[in-house]
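J.: Some structures are shown below for you to check.
Read-outs throughout are calculated quantities, based only on the coordinates presented, and are distinct from any laboratory measurement. Predicted, not measured: the structure shown is a model, and the values here were computed from it. Cβ atoms are built from the backbone, for glycine too; each structure is taken alone.
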Structure P
Amino acid sequence: MRRYTIQGGLLLLGLLLLGVSQPGRASTFRANGLGARARGMGGAYVAIADDTSAGFWNPAGLAFVSGALTQVEVKGDRVAVAYTPPGGSEQPNNPHILLVPAVGTIISQPHHRSPAFEFLGYVPYGLQLEWDPRAAYRDNVTFDEIRVFSVGGATAYRVTDALALGAAVFVNDGRVVLQNAVPSAVYAGTPGLPDAAFAATGDDSAPNVHVGMLWQAGDTLRVGAAYRSPIDLTIRGDASLAIPGGPVISDAWKMPLTLPQSVSLGTAWQATPVLLLAAQVDWVQWSSIDQQVLTFTHGALPNQVIPRNWHDCWQPRAGVEYSGWHPVRLRAGYSYDPTPVPAATLDPSLLDLTRHIVSAGIGTAGRQWAVDASYEHFFGVARTTAASIQAFPTNGRYTGAVDVVTLTVSYQP
């Protein structure tokens, strides 16, 4: 009875953390992965996926977990990005640390032909950027936030001793906050007056599915594949334009937002009894984000169409785990994450750079408890644009870096 009380308490803690979580990192707001072990190995995890992060990486991995397992994760992100307008000085964002939790629990029988089940709650997408309200690009953005909470269940079954199939269904709750200044030349037709302030907040929920396959190709080799369907949201909420010394104009608004589908394919090779090597490639259909269309229901505010024209990307990953110093395991990884954003639509509201992601991790396990930690540094590749097609041009130089620390606590009775 005590072991189930511990599991329940750990699950409740994770749910409470998830309920008060903050948005995730900036720069293409798709999470780079889930779980400290996976992130420490560069996210090359689709062919491993043998813990509660399986619902994210590859649901088929649940079939290779024996018994019950509960994990709680907390991830801390620090985003530091900057925009330098032509002929101006560098203008950084206001960096701060964002905490993002996740929680999962697996129920699996020790017999390999019995189905396994999982509950998982996590944040697959998150972005928050805050800029100086006096900055030159304040008419583009002063604050924006996009976050998605996902809660759902997964199941997996070993069709043969070597082959498992799995599927997961998630309900995704999305929230968007947009804020920017509006120059007086726009709202009053006269330049030089104080800026007006635009703000819009909205949300929506939509389902999506994950499916996966995991094949134990031999005693030392695994091959995994997974597909994640798109999340089709229509953000709806309230918007306002506060004019200095004048009225506050209010309206309802909506904005379609399709978060991309993706496919992952990878392999894991137990090269020696103490050395595990993994490689993976992800395809992400970022072209689903071709424009932002803000429609105002009552016509009190003008509709907006913001071009994006993002393109699809391939993201390779590689990782290694060394377990020769029992019970300690050491990990390292690398991932190349190319930006889907063309130079013509790059702006501070969705400041995105190609990233070289280097990671390291450590873990230790006892009979029932395990603790894993990872650190990632995102080296952003600076980019300059001189051909912005936005209504308020955002030509200039963009730079940035992200630091991520992840801690996962596991309990297996």
Structure Q
Amino acid sequence: MLHMIYKIVLEKVKKLKKNTNKLKIFSLTLIILLIFFTLLQTESVLASKQYKYFNLLQLEKALNKYENIAHNGDWKSISNEQEWQKNDYGENILLLRKRLLLSGDLSKASLTEDQKLFNDTLERAVKKFQRRHGLTVSGIVDEKTLQQLNIPVETRILQIKKNLRRMKNYEGKLPGNYIIVNIPDFKLKVVENEKAVMKMKVITGSTRSPTPVFNRKITYLVLNPTWIIPYNSSIVNILPRIHKDPNYLQENNIKVFKGWGDESVEVSSTSIDWSKVNKNSLQYRFVQIQGPSNPMGLVKFKFPNKYNVYLHGTPKQHLFAKKVRTFSAGCVRIEEPIKLAKYVLRDHIDWPPEKINSFLDSGQRKFINLAQPLPIYMVYWTVWATEDGLVHFRENIYNK
């Protein structure tokens, strides 16, 4: 392309050699054009190389879009006492269309339609909006959808800015392979060579016991793990149940150890007069052995940290059907622990998938050190953009 342009310019210069003034004008014009195209190309290169991760350029473009909406007067708040769905008709549907048009969920082509009718086009736009906001994708404008529609654009602008700052902290610092858990999105992603190769749902900490933001390296995993019940949980949950049912410990495969140190010894639960043990005198440690009812599930992934947070499975699979999943005491429960274990051990020739399955079926507990520790990042992002420029928002569950 540049070679062709050069030939054209050369021929033009030869023709204008005898006319000095025209040659000067042509040369000056050519210089200006070259400067313009050079700047244009430089801007394009910078835009493509400025950010490496998380589609930050797309998110910055979205920020500009939302700032333009704010400059032009925000979107109008919509009120409704009942749900809207396909085939509904009225003035409020007109407001809904305008709102979704501003945010880009409804295309401008819809302007030729009856603006007061909730038709198929509008239903698709509502579903798109719901998907972007982590809502149940029904196409029905229910209370939760309306709440998200009515969040002021200025609030969204501040939200985008805050999350841009958070994301930029990781720019240029991430390895090629890692695991990332976005706490407000309740999702885990496995990234290999900077591409997501696995995704799954997670359950994170409650508002009282939030999952912290930090990063470490997974150094080992445990097949058929036991659960060392934390002291606070022993006081609040276990002890009252023992008082109500003397057989509780045996029925739930919970062993009792005297003391919390390395030298603690196992004691028979039936040898203790539990009626005399209360929260002030409890000196026992409870350990639930491996099994189908163990809260750790079938696999635990350890990355030693001061928060004592780790990834693990769970027997309560039904909780993954919930949209908001803040049910843990801080650790992260994952939807497919066996799938993740097989991925993490994929380069360990002594741990093929069949052997992992066999060990899990046997019920034996097994610690497996990773030959290459795998970085893991716990992040808190309530806004992000996809490659196609779509902006996704999530509830600020911890009010950060």
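J.: Hey, distance in nm of label points 7 Å out along Cα→Cβ at positions 243 and 275 derived from one of P, Q reads 1.3; which structure?
T.: It must be structure Q, since only it matches.
J.: Here helix-only ellipticity at 222 nm (-39500 (n - 2.57) for each DSSP H run of 4 or more, over all residues; to 500) has been calculated and equals -2000, so which of P, Q was it run on?
T.: Source structure: P.
J.: Another question, then. Of the structures P, Q, report the one carrying the highest value of FRET efficiency 1/(1 + (r/R0)^6) of positions 187 and 331 (r between Cβ atoms, R0 = 30 Å, to 0.05).
T.: Largest value of FRET efficiency 1/(1 + (r/R0)^6) of positions 187 and 331 (r between Cβ atoms, R0 = 30 Å, to 0.05): Q.
J.: A further question follows. P, Q: which one has Cα Rg over 2.2 N^0.38 Å, as calculated, at 1.38?
T.: Only one of P, Q returns 1.38 for Cα Rg over 2.2 N^0.38 Å, namely Q.
J.: Which structure, out of P, Q, was FRET efficiency 1/(1 + (r/R0)^6) of positions 91 and 339 (r between Cβ atoms, R0 = 25 Å, to 0.05) calculated from, if the result is 0.00?
T.: Going through each structure in turn, the value belongs to Q.
J.: Given a value of 3.7 for distance in nm of label points 7 Å out along Cα→Cβ at positions 75 and 179, point me to the structure among P, Q it was derived from.
T.: The read-out comes from structure Q.
J.: For Kirkwood radius over Cα pairs in Å, for residues 107-290 alone, which of P, Q scores largest?
T.: The maximum falls on structure Q.
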